[in-house]
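The structures come next, written out as structure tokens.
What follows is calculated from the coordinates using simple rules that are stated; it is not laboratory data. Predicted, not measured: the structure shown is a model, and the values here were computed from it. Cβ atoms are built from the backbone, for glycine too; each structure is taken alone.
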Structure I
Amino acid sequence: MLLEKERVGDGSSLRAAGITTGLLWNEIGVRARQVGIQLFRQLSEELDGYTYHNEQGCLNLFEPHAWSERRKLLPLYERLGTEFQVLDASEIHRRWPALEPPEDFIGLWDPVGGYSEPEEYVPALTARIRQLGGEVREGQTVIRFATRGQSVTGVVTPDETIEADAVVSAVHAWWPPLWQQLDLRFPIKMFVHQRYVSQPVTQTWTAPPVNVDEYGGYFRPALGNRILLGAETADRAEHRVDSLGFRMNELQTPLAVRDAAVQRFAPYFSALRDAKWESEHIGLLAFSADGDPIVGPVERWPGLFVGAAFHSGGFSYNTVAGLLLAEFVVHGAPSIDVSAFSPGRFGAQDEINRYLDSTVAQSGAVRRRH
């Protein structure tokens, strides 16, 4: 049974950029994304109305200083059999004429990366769950956990108590008010993030999704010859969620953030220069203290499994995170070693509490992109 407090996707899923790359920063991330990308490809064949767009792969751009650090990971990618190509600025422009990166920028191209349109993926996946006999209940807010002794035995909504052999809690930004009943506090910080979708542009263009951490954002193609542009607000303080009644549409961002992002990216992406903007989507990103997701069983509460803090890559993690959590529930262990994602890895609770009680800006957190 799947319980959703509003409609499926109303958290951050339908606000996501949906960009996927397998070229992450450690071995467990790379291995997890290898599985996740294969699942996206499989679902692209199985789900009606959904396509995993990897026709152009995914491009990660780096200025020279940042590239000197990222290039240290190339031996890891080679050892794990992850495909990549290193491209200079002229080769990037040759392949995708709409892209004109600075001459000293380096591109790390992921040929199996790509993107999904959340507006296609979420309804298609929900429909498939129902076709397979899964029960999806929307408009059902879980207000607390049902417990027996030190075990979690189900969940409680305003209308009923639902007993379960296992409870998987993947409530994203709502973890503080829900998990406090169990005195669960993980070192997670949440930050406002915004993406914008243009009206159809007049220029016909082809390009992969492009991540540029040094410019604090990314862009990609969107349906109908549109552009999706994402921008972080590095100096904005974390956003705290204290109520189960919080809704993402409460979040606001000045339009100056969008306009500044356009100015940063337009010099090397010509289609942006005359773009008119159609929609704005604001949500929250969740980062753990070490930047990696939190996935697995909660040892001191048998029966409870959590999935949280998927940084800027929550959408891209959803396939493999679902698989890993299902394997934990059914088999007791996942098919790949994800001990680095363990909920119990963070050490002393006093240290966690000090981190949570502090206030940081996004620039002060461990940041990961897609």
Structure II
Amino acid sequence: MLADFYQSIQKADIAIGIYEELAKEDPKNLLPKKRLAAWHLEQKSYAEAETWVNEILSANPKDLEARLFRGRLLLAQNRVSDATNELQHVLKEEPRWAQGHYFLGLAFIQSKNPEQAKSALAEAVRINDKFVPALVALAQLYQNTGASDLAISTAQQVLAIAPSLPADNLVMGSAFASKRDMASAKKYLSTAITQDPDNAVAQQQLGMVYLAEKNLPAAEKEFEAALKANPKHAKSLGSLTAVYLLQKNPARAIARVNQQISLVPDQPEFHELLGRVHFSQKDFGAAETALRKALSIDSNSLTSYALLGQLFLAQKSQDKAIVEYENLLKSDPKSVLAHTMLGMIHESQKNFCLLSRICG
């Protein structure tokens, strides 16, 4: 197909035009529609992708490739439960489809089921041991769950296949950092940054290595570089704030957070961080203002509710703390912190009816 040739030589605009013409000329031919759906998914043009997926499924509701596309769309829309069900149905029909297991693994990661995610990703790799996206996701998952040795061995498999992949060098660097092998960590993280100079995650991780070595100027430089690459990168701003607090300069920390807020005013994590810094300095009024601002942007900010609870407890305002922990429970009914703190407060008040929740 001529369009495939243009796509292979990175002439996507020409390829897309040809696919669209083919889809219009022969509506029964599903192949160009699949190419269009796949391309729009990769470009994160989800509305356009959904249009083509619906056309394919309208013609053939059992088309597995289109159903896989639909599972990916549901994931992108944060409809994780629906995506998981769709992908499981696909794999029931085609259990040896590595891509299906890979996206199911991503769904389990998104729903915070790491063990199921490991199983799905491992199955994808068992089916295709050179499936780089699955190997990278598995290495990252091992690293995030504290299995540094498995993360390194899996990342080494990726390096053997794709030695210039920034994501893999990032995993290797993070894994070596967690093993306290700072020389190796710096080597791999620096390589990741060389390969992708705007990789804010790698820059933040390298900054954390320097921070662990107490090289504060080098750490500050990397955190600033990360924020330049991605002004919304909350971890980098938090890490930079930590540098200033270690230097016993809270005023500079507050000023730097406010500077970033002026650039990205609708980032709730930044206001939450500002609240944390004010809280650490016992400026309770400013802390509450910042945390309320975070909640005005994202009313489901669980950490902000928890911090407000701690803030009021620090001021011995237990009734106000109770309100915030109960707000936390509304957003997260399984919050161990909220249940524990409410139990402690009610017990300290000898409020056994509320503690047991059995009084009428």
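One of I, II was used to compute relative contact order in percent (Cα under 8 Å, 6 or more apart), and the answer was 21. Which one was it? The read-out was computed on structure I. Which structure, out of I, II, was distance in nm of label points 7 Å out along Cα→Cβ at positions 166 and 238 derived from, given a value of 3.0? Going through each structure in turn, the value belongs to I. Given -24500 as the derived value for helix-only ellipticity at 222 nm (-39500 (n - 2.57) for each DSSP H run of 4 or more, over all residues; to 500), which of the supplied structures I, II does it correspond to? Label of the source structure: II. Of structures I, II, the largest value of percent of Cα pairs over 39 Å apart belongs to II.
Determine which structure produced the value 19.8 for mean count of other Cβ atoms within 10 Å over residues 22-29, calculated from the coordinates; the candidates are I, II. It was calculated from structure I.
Tell me which of I, II gives 21.8 when you compute mean count of other Cβ atoms within 10 Å over residues 54-61. It traces back to I.
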